[in-house]
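S.K.: Just below sit the structures, each encoded as structure tokens.
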Structure 1
């Protein structure tokens, strides 16, 4: 079965493996965070993603109280603008929204209020600081799970305090976290350490979701290059990826 799914189509300029047609992490609502700046940029990237083989995109703007203090309302407003433009241009792709929450007090407050934007079966995407190890992780994960959420840690390979000691990922996993790696990490887009950590997660069967984390066209260009290699097949061979089941 998998050999058929992963058989490479030669002489095709753009090819995405059939197993990965749903993306769960991107920043495609204009001028709301550090992602795309204009509606035209958003639509251009979505069209390129569609041509590559994506059938569903769940975009996830940052909710970060100290930098991008977005709310359900601000995200919904921008999402509707993109959705309407897709309709006007007859771009036939499923476009949904969730959020990428920053691990801070505001995030904890939203958990306790059960007021989180989710995707699929109550999955919640969140991130840590890249350089400062967070405190109280065990308690917050317990609260997420107790509230019926399924916590998904965005790009775990990019946190320096974990990538410097790869065995720590196993401890995090034991807490009940799901992991979403950025495919561009495996393409050296973020540097050598994230690539090494991402490869560790792949090789040790710790990856649950993959994501594009597209902020601009250069992210897409790198992703397109990656999807035309055998590396994507390796990710799916070694892990039970859930992207196409949401």
Structure 2
């Protein structure tokens, strides 16, 4: 069982089958699992994306300035973070949203020592607004925050069972890797996370687990150390 984990959620995961916006039932399902993990005594922080509202590199942002588009994407992550916070606190678990872009009236500014203290006090911490800078994805933010708070593992929730040699939706003969190294991901150009995030994890020996979050109970299984999904190590 891990002591402290960072869970990376995509914005699309919160949209459910709708593909856009927030699906309240899906939010409840995810937060219920997060709460179960916290009640086991595991310290858990969440990094959430904003692709269910706006993505800086999406089609609708093609004609926009990249910096403006990425700033809009970072603000989208805050909407998701506040929705998760509300759902978590309905389970009588304290939760704090910390944002890399100053918005004092709705969330705390991200301060590393304060984030660690919240975790030590048993609160769930949600990191919003990426790292506060354009051109960096929430994957990179998850890697960075995991290293800053000295997490034992970075857990990335996806729509597939783990890491494959090719997209398993398009290629039925794609091979699943139970274990793989960061260098192999970089060499093979596998679309697991963006290259900056992978390189950060590699340079700092941070293990990562890619797993299917559409399977109920998987967040708990991974947090307890069960062999679920694909393990990535340096």
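Where a number appears in this text, it was derived from the coordinates with a stated rule and is not lab data. All values derive from a computational prediction rather than experimental measurement. Cβ atoms are built from the backbone, for glycine too; each structure is taken alone.
S.K.: For distance in nm of label points 7 Å out along Cα→Cβ at positions 97 and 113, which of the structures 1, 2 scores highest?
M.R.: Numbers: 1: 1.7; 2: 2.6.
That would be structure 2.
S.K.: When mean count of other Cβ atoms within 10 Å over residues 73-80 is compared over structures 1, 2, which one is greatest?
M.R.: Numbers: 1: 15.5; 2: 23.4.
Checked 1, 2; max of mean count of other Cβ atoms within 10 Å over residues 73-80 sits with 2.
S.K.: Out of 1, 2, which one gives 45 for percent of Cα pairs over 23 Å apart as computed from the coordinates? Kindly include the intermediate steps, with their values, before the conclusion.
M.R.: Values: 1: 48; 2: 45.
This value belongs to structure 2.
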